[in-house]
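Where a number appears in this text, it was derived from the coordinates with a stated rule and is not lab data. Every value quoted in this text rests on a predicted model; they were computed, and no experiment measured them. Cβ atoms are built from the backbone, for glycine too; each structure is taken alone.
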Structure I
Amino acid sequence: MRISGLCLSFLLLICALLLQFISAAQSPKAPAKNQYLAFAGTYTTKTASKGIYAFRYDVATGKLSALGVAAETTDPSFLVIHPNGKYLYAVNEAGKASTVSAFALDKATGHLSLLNQLSALGEDPCYISFDRTGHYVFVANYTSGNVVVFPLGSDGKLGAATANVRDEGTVGPNKERQDGPHAHWIEPTLNNLFVQVADLGLDRVSIYKFDAANGSFTPSDSPLVGHHYTNTLAATLNPGTGPRHIALSQSERFMYVLGELQSTVTVFHYDIREGDVEIQRVSTLPKGFSGRNDAAEIAIRPNGKFLYVSNRGHDSIAVFAIDGASGKLTSKGYVPTGGKEPRHFAIDPTGNYLLAENQFSDSIVTFRIDPATGQLTPTGDIATVPSPVDLVFLAAD
């Protein structure tokens with residue numbers, strides 16, 4: 001049977017369209033315009049977790065859609081994504097065997113490929129952050145109480161440490177938790193000239209000068225560019241507070257220090273050169289609550305008007321309004337997280353949603369943030385992930 005030229009052209013067109021459809025079906029689905037990637041750090045020891053989990057995140061709805069295990073790795077408790085979006089770094093909180101890991105990040109699939117892994121040079125790293133240039137990562141080792149600087153190569157790999165320091169001083173009165181220095185948080189100032197360390201064991205926030213040329217730390221009472229700063233402490237907290245994490249106002253006029261052990265937020269008028277002045281101390285718990293509680297995370301909504309704290313024990317998010325002029329906080333209530341032990345929460349890149357990670361319930365619960373009142377309303381979206389500890393976002397467009 002002979003086929004006309006017109007029929008042959010039609011058949012060829014159908015075949016081409018069919019091949020295009022098959023190819024598209026086999027290729028990774030391109031992210032929608034409003035989608036981000038999200039990565040959850042977890043605890044793997046004595047849990048079902050295998051490491052770091054990846055999700056698609058829709059900023060229009062606040063919904064997480066699971067992509068599966070991004071990388072199998074031990075106890076990746078805290079994560080950060082490099083500003084260039086190509087690399088993810090994790091601390092592996094594994095006692096004396098603790099490490100820091102560098103991964104290459106595939107935006108199309110959410111898959112992470114291990115680049116290298118180095119000793120954390122301490123025990124139980126619990127926080128990791130970048131300097132303002134993106135050339136270094138800072139690591140806080142909780143159990144050993146030291147903080148370490150690792151340089152980053154152009155290929156994303158971690159280099160040999162350039163600084164390793166440990167605070168010394170008088171420990172707090174909590175004999176079980178304050179038996180020595182316990183660095184729990186480290187971040188640079190906006191100008192990248194200093195880093196601050198929240199030490200749970202010593203009830204203080206310490207300051208080091210940071211030299212981005214060589215990645216070194218020096219005590220803040222050493223000369224710097226013709227000046228001499230005599231304060232080595234950014235803040236001294238009430239004995240037994242146990243400072244865990246810190247949130248700074250956008251202007252860096254005010255510093256909010258979360259006290260894990262006493263479930264408090266201490267507000268300071270922030271002045272890194274002259275020393276900080278405490279202006280308020282508030283509880284993260286409702287009056288009359290007497291059960292066990294460990295405050296865990298603190299964050300400010302991007303508009304600077306509301307501050308949030310997670311309570312482990314009360315299993316809630318405490319909501320505070322911020323007075324822009326005085327920096328003081330006013331309680332706006334407490335919202336159940338829909339699970340147990342909200343070790344961390346994250347405010348999404350738009351500032352419209354808060355996602356609470358319930359470590360003991362293996363869930364991440366999404367809440368919509370009311371822009372006028374700061375109040376939280378559950379959206380009904382709950383993502384399942386074993387033992388979630390941390391959540392970070394990356395634009396996938």
Structure II
Amino acid sequence: MIRIAYVIPTLDQSGAERQLTLLTSGLPRDKYEPHVIALNRGGHYGQILKDQQIPVHILGKRFRFDLLTWGRLRGLLKTIQPQIVQSYIFSANSYVRLPGVCPPNSKVIVSERCVDSWKSNWQKSVDRRLADRMDAMTANSQSVADFYSTEIGIPKERLHVIPNGIPELPSTGPGRLHKEIGAPSSCKLIGFSGRLVPQKNLRDLVWAFHLFAQGTSDSVALVFIGDGPLRDSLAQFAAELGRRDIVHFVGHRNDACELVADLSTFCMPSAFEGMSNSLMEAMASGIPCVVSDITPNRELIEHEKNGLVFPVGDATQLAKCLLRFHNEEDFSRQLGLAAQARLANEHSVALLVNRHHELYQQLLSGASQVSASAQEIQ
């Protein structure tokens with residue numbers, strides 16, 4: 001039995017937390033004993049983990065560096081005695097690599113989820129200073145791995161690309177989102193799902209939608225599924241364009257993936273990403289996707305093969321993509337189905353679990369003595 005301690009800042013409803021939950025829930029219990037440790041607080045996924053009888057520990061971190069949390073984490077890991085400690089997101093990635101925190105014989109895996117160009121110099125300095133205090137780093141896309149190799153100096157032999165996994169999505173009847181926003185069933189819904197933050201370039205989406213709406217007489221609407229600091233400014237911008245009546249904000253939702261399935265087109269205009277869970281959910285639902293030309297998006301979407309790609313920040317080109325999908329329904333449907341097939345073949349939860357299993361075996365047994373193939377845990 002392999003004990004693994006997973007360390008993450010919170011268990012809120014967000015991308016990294018979801019991937020951790022999918023992984024720990026999918027590990028075979030006859031081979032693995034997972035423990036989940038949240039530095040700050042629990043949340044949506046904390047209850048899901050508890051319902052599956054996975055131990056969840058909340059440490060109540062209060063400050064950027066909380067000496068009490070350092071002591072609690074150190075003591076808890078000493079009690080659990082995990083063979084592997086795996087962390088997610090900057091604060092947890094830093095804590096597990098501090099001297100004396102992990103038991104001496106534990107293998108340490110740090111998981112990075114985004115091309116973190118937003119990090120300040122002091123954060124990058126911390127990453128560089130702690131780079132040697134881990135056995136491996138996982139990245140959810142090749143672009144994330146490349147960033148940490150070139151910007152932070154992580155040796156390539158320690159980097160392992162393990163893409164996000166997406167489960168089979170619940171089947172819902174059409175029209176649910178239409179009813180919620182009061183739109184007729186014939187209305188074509190353009191949408192985004194995720195946090196309303198600057199990196200997502202959502203003002204470009206509002207402007208592109210305005211241009212798109214000028215090019216059609218059909219009933220259309222723009223829907224934002226999610227919340228964040230830009231909500232009010234986006235609503236104001238839509239009002240200035242005279243589109244506030246057809247730009248809708250439904251807020252943060254636990255059923256976001258079900259609402260996405262009601263969209264006619266999904267948009268991801270971000271300036272930077274890791275591997276977007278919301279984009280993958282749209283693809284898994286067969287929704288035609290339009291994405292910005294950044295490497296993480298291009299790892300999922302190939303232009304005119306399973307979606308459309310436009311230059312970052314070019315709202316005019318985004319509007320043209322929206323209009324093309326709107327006018328060419330067969331083309332749009334074909335690309336949506338191609339995206340759905342790619343997700344099923346390359347990004348299942350089974351593959352997420354199998355790839356981690358192989359990494360765990362490699363770290364514990366040595367690269368030349370992997371004791372179990374991925375087939376053994378299916």
Legend entry - Highest-scoring label, criterion being distance in nm of label points 7 Å out along Cα→Cβ at positions 152 and 304, among I, II: II
Inset, instruction - Have a look at I, II and say which one yields 3.8 for distance in nm of label points 7 Å out along Cα→Cβ at positions 56 and 320, as calculated. - result: I
Inset, instruction - Can you spot which of I, II the value 3.6 was calculated from, given it is distance in nm of label points 7 Å out along Cα→Cβ at positions 312 and 360? - result: II
Legend entry - helix-only ellipticity at 222 nm (-39500 (n - 2.57) for each DSSP H run of 4 or more, over all residues; to 500) from the coordinates reads -2000; which among I, II: I
Inset, instruction - Output the label of whichever structure in I, II has the greatest value of volume of the Cα convex hull per residue in Å³. - result: I
